[in-house]
Structure 1
Amino acid sequence: MTLPAPELHTARLRLRPFTDTDAAPLYALHSSTHVMRYWDSPPWTEEAIAQRFLANCRTIEEEGTGARVAVDRASDGAFIGWCGLTGWNPDFRSASLGYIFDADAWGHGYATETAHAVLGWAFDTLDLNRVQAETDTRNVASARVLEKLGFVREGTLREDCVVNGDVSDSWVFGLLRRDWRPQDGR
């Protein structure tokens, strides 16, 4: 079963399937040491990684295990980040949420707005019961985004990431269908 990435619109954003033309902005986003400082892998050092990421987006859609969308600001069409669901398990009715945004987009509510739209699509389309998300414990802003969306912090994965020798902990968050608030867009 395929799971095509949706095209979604919010008041300020356009969420759309990735295209090959997204390789350059993806590379710019993921090669930033500032943006990637809490990510579970090091910044990208070669542009070919962006092509592999795009191929992986197509693969998870074809396998029906997830969908990722590029996020453009509606006012000027600028690519500002991406959001996705991976690990979709129709038997357990669960998936994992992830997102990343350019530093210039931080503090404007774009992550919350984007994730809210993706979660609404996912709960309606995939009949999810649970969505999980993880964030580095130092990334308080991302934890706040998840809490605004209704996620509950369920635990800590101690020393679960080692990136370039830097060991870090992650918080695990969960959102259940019964706790989902589709009216809360921000």
Structure 2
Amino acid sequence: MNKRIIGLTGGIATGKTTVANYLASAYHLPIFDADIYARDAVAVGSPILGAIAQRYGEQILLPDGSLNREKLGTIIFPQPDERHWVESLIHPYVLHRFQQAMPIAESSQTLLLVIPLLFEAQMTDLVTEIWVVRCSEFQQLQRLMQRNHLTKEQAQARIDSQLSLAEKAARATVVLDNSFTPESLTKQVDVALAMNI
């Protein structure tokens, strides 16, 4: 039987973490998270953080030498060329970490890869099926503003920097609608996991 590798994606603040946490707790699936690898990529002392600091100056660092994510966000989200430059450093690192980590879970029949930029980073080859978590555009904007304490304009810029939810959903194996209750979402996850895709 072939290994099932689920690529979980969706828009920013649509509920990917909720789905991943549920699959980890209810089904004990091994979870590999691109966001964790992306944070490691810019750890204090890393070559990638050094390159970012060289490009944008010491202002991009916090007093402890770590990356000031908020400051970086204000630079790269309004400027696609700058965002692409940063992503061109981080995406290959993240891909390498996935390739290293996945064989460790060889005894598991089903793996979950949480990759917010699955399409944008061209990592679809890593997975056997794609689950997209979506909600209404209004909900996404409100959730992001609330979660990250952003203005409407800042939140919209982050949403616009990603492929649209409609486009992601069109390329998905499974679409999970997180517009309703948490119970509704977990029920959809149960059904999707039971499917023999």
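Nothing in this text is a laboratory measurement; each read-out follows from the coordinates by a stated rule. Everything quoted here is computed from the prediction, not taken from an experiment. Cβ atoms are built from the backbone, for glycine too; each structure is taken alone.
A value of -15500 for helix-only ellipticity at 222 nm (-39500 (n - 2.57) for each DSSP H run of 4 or more, over all residues; to 500), calculated from one of 1, 2, originates in structure 2. Upon calculation of Rg and Dmax of the Cα atoms in Å from the atomic coordinates, which of the structures 1, 2 produces 17.3, 52? For Rg and Dmax of the Cα atoms in Å, the value 17.3, 52 is produced by structure 2. Taking 13.9 as the value of Kirkwood radius over Cα pairs in Å, for residues 17-88 alone derived from one of the structures shown (1, 2), identify that structure. Label of the originating structure: 2.
From 1, 2, which structure was relative contact order in percent (Cα under 8 Å, 6 or more apart) = 19 calculated on? Of the options listed, only 1 reproduces it. Can you spot which of 1, 2 the value 4.5 was calculated from, given it is distance in nm of label points 7 Å out along Cα→Cβ at positions 65 and 137? Value 4.5 for distance in nm of label points 7 Å out along Cα→Cβ at positions 65 and 137 corresponds to 2 out of 1, 2. Out of 1, 2, which one gives 3.5 for distance in nm of label points 7 Å out along Cα→Cβ at positions 9 and 57 as computed from the coordinates? Source structure: 2.
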